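S.K.: There are structures below to look over.
Any read-out appearing in this document is the output of simple, stated calculations on the displayed coordinates, not a laboratory observation. Here the structure is a predicted model, which is why all the values come from computation and not from measurement. Cβ atoms are built from the backbone, for glycine too; each structure is taken alone.
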Structure P
Amino acid sequence: MILYMLVAAITIGVACLVRKTAYIGHADRQRVLNTLCIAAIFTILTLLAALRIEVGNDYGTYVVTCHEIFQGGYVVTEPGYNLVVRILYTLSGSENYLLMFGVFGAAIVLIFLKCMYDGSDCFALSFLLFMLLGIYFRSFNTVRYYFALALALYAARFLVDIKEDTIQKIIKFVLVIAIAATFHKSVLVVIPLYLIARIPWNKWMYIAVALGGAGIYVFRDKVMELALLLYPSYKDTIYVDQIHSFTENAPMIARIIMVIVLCACCYKSAIVSRADNRMYLNMSIMALVLYVSCYWMPLVTRFGYYLITPQILLVPNVIFSINSADKRRKLIALTVLVALVIFAYFLKTASAEGIRVLPYKSWLFYDHRWLNQTDTF
């Protein structure tokens, strides 16, 4: 726990040195500083992800799956992931799952950093949310999903400004999602969801989204069948049979409502003239409907994260659209406070079944001969 707190504090501190604008005459110096700071953050986060062992609820499952992939056995993982595993194992000359976790850890961090630097009005605040909301640490679980999630956030950039070359940008968006789907097919849901979020909404769209949520609840058995097509590994498991209550999603619903309220208060300055912010706000509204109407679904977070992760870009963009420096400082302080509370709760539950990203263990302190025994897991 202390290690995670220390890493978060150090990397957030470094991120605060990153500026996308600089005083006249200091632009070149600031660009160099930005590059050095982001490189330092990338190195720290990649090393933490690459050096871990048995950290993550499904770490052992991935080890066994990679073994089956390399040996030509039956697996339910997607072809893009299978291909990367075969390439990595072939190049390393052994079933080097440590290399696999390291490569995917680096890719996830790199894509998220790129999205935050390009898409946020304040990289430091976006990065703070990335760390304190637990997005980075949760990526130690289901690395295929978080790689697809990172690509989905990257793909959204092509929808931000589609006034020119509309068809080409939509094709690029779909192409990136298609690539992501070869690692985790659930990402295909973002094609209709992101396109719906991008179009201008009127009052009838809000009504349609609400009715859609009600329809999902009414026809939940059919919806579950469709969800299991995207998550076949959940079939006939305890996850599907478990009974879920509305209160389980209450913290996430409260977070989404706070973001929506923030956007409503700054609607004229931050939303009306910004296509990206409008799209991200619409995603949050859709996420609210999803979490309320699908509280019974064990897979709801897997779909919901595609809609709420862009909040790490939306919140800084909204706050920095405010002209009053005093109001900005107060909202930044409030955002940091809320994020710290969420981070504290995350750390408290990080060792629980279903997460298990604590305690942190590194393969540096294990016998490498033992690590080569796949059946240990």
Structure Q
Amino acid sequence: MNVTENVRSAIGKEVICHRESDFDDLLLSVENKVLKLFEIKNVNNYRAVFITGSGTAANEAVLSSVVGNKNILVLSNGEFGERLHAISQIHNANTYLLEFPWGKSLNLEVIDAFVKRNQIDVIAMVHHETSSGMLNPLGGIGALSKANGSVLFVDCVSSAGAETIDMEKDNIAFCSSSSSKAIGSYAGLSFVIGETVEFEKLKNLPVKTSYLNLYKFYQFSKNKLQTPNTPAIPLFFALEQALANILLEGVANRHAKIRRKAKLLRQGMLKLGLNFLLDQKEMSSVLTNVFIPININFKNFRQKLREEMIIIYDGKGCFKGRFFQVGNIGELSNADIRFFLSVQKEALLNYERHQPVQAISIIDQIPLLPLYKNDVAFV
């Protein structure tokens, strides 16, 4: 992913001592900017803590720290929901799963019925499920968790910086994200934003991991303006600059710009005769899953684009070999997108074109997964 020139320069700043006041100031600055990115109004009610590790590290910090001996329900409709479930199973005996088919929406009625039948204390979900490009609803799940009295944790790793995330309105107790993707910095830092009252509750829960103990991160941040372990200081400099760039532009303006790029990209691909996995109203602003035309050798097609310094991904899981993924985050200009479309057009012209398979026909062929699984029986 391309980053701005000032982010590239920021990562090369002279390194400071992480146990001196210089880092205290840097950490506080980054925290304040993250809370502004999420447009949190009552900032005194929330804290953000930072972990040197990818977004998965932040997810594991939450899943290993907030459940204790209670019951957690993981909602999944793709690879990253499955990953939340796998992580939770390691740390929490009472882990339950509601599993929906990849590329299909979370069914609020099914979820509501499940939590009414069972004692659920924590609900975990992915906001942007990047295996399909689907943006899962936060408002409906938030209202459901509030009515149920459960703690809601949302993986926002690939949506923060591109999509609206209203933690206060949607009853989100904790959310996770990372320094890269739509925020526009380098990978390697992650963070967890949480309600202060929920962070405080962690004090009395069993410690299940050392490095990823979320309460320890909160305690160090609150009492010392520090991290419990040695931080990757160059990544903090870069993240601070990336956040400053977004705030200078305006959060709403940033979101709108990303949506415009997605629209330009998708309209161009539709004109090339390509079809998408999802209806556009279900898609995130940053990723598009595209059907591979039936006569295309994807390996050769992808290599043709690589020769022009363009990277696309094969589909994940049950979508592998059926779709390719195109992202539109980072420093992409409209000219960059038009260049991609022109290269893509040239690559497609190397093949005899046939009518693409319609989206609904392939989606209906994907085996339906079980509606839900109980991994541990309720008593």
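S.K.: Quick check for you: by FRET efficiency 1/(1 + (r/R0)^6) of positions 65 and 305 (r between Cβ atoms, R0 = 41 Å, to 0.05), which of P, Q is greatest? Don't skip to the end; give the middle numbers.
M.R.: Numbers: P: 1.00; Q: 0.50.
Once FRET efficiency 1/(1 + (r/R0)^6) of positions 65 and 305 (r between Cβ atoms, R0 = 41 Å, to 0.05) is worked out for each structure, P has the highest.
S.K.: For distance in nm of label points 7 Å out along Cα→Cβ at positions 41 and 321, which structure out of P, Q has the highest calculated value? Please list the in-between numbers first.
M.R.: On the way: P: 2.2; Q: 5.2.
Once distance in nm of label points 7 Å out along Cα→Cβ at positions 41 and 321 is tallied for P, Q, the winner is Q.
S.K.: Also: Which structure, out of P, Q, was distance in nm of label points 7 Å out along Cα→Cβ at positions 313 and 329 derived from, given a value of 0.9?
M.R.: Of the options listed, only Q reproduces it.
S.K.: For which of P, Q does FRET efficiency 1/(1 + (r/R0)^6) of positions 209 and 273 (r between Cβ atoms, R0 = 41 Å, to 0.05), calculated from the coordinates, equal 0.95? Walk me through the intermediate numbers first.
M.R.: Values: P: 0.95; Q: 0.25.
Matching structure: P.
S.K.: Which structure, out of P, Q, was distance in nm of label points 7 Å out along Cα→Cβ at positions 73 and 89 calculated from, if the result is 2.0?
M.R.: Attributed to the structure labelled Q.
S.K.: To test your reading of the models, identify which of P, Q gives -21500 for helix-only ellipticity at 222 nm (-39500 (n - 2.57) for each DSSP H run of 4 or more, over all residues; to 500) when calculated.
M.R.: P
S.K.: Upon calculation of volume of the Cα convex hull per residue in Å³, for residues 177-280 alone from the atomic coordinates, which of the structures P, Q produces 137?
M.R.: Label of the originating structure: P.
S.K.: Between structures P, Q, where is distance in nm of label points 7 Å out along Cα→Cβ at positions 9 and 113 highest?
M.R.: The maximum falls on structure Q.
S.K.: Identify the structure, out of P, Q, from whose coordinates volume of the Cα convex hull per residue in Å³ was calculated to give 157.
M.R.: P
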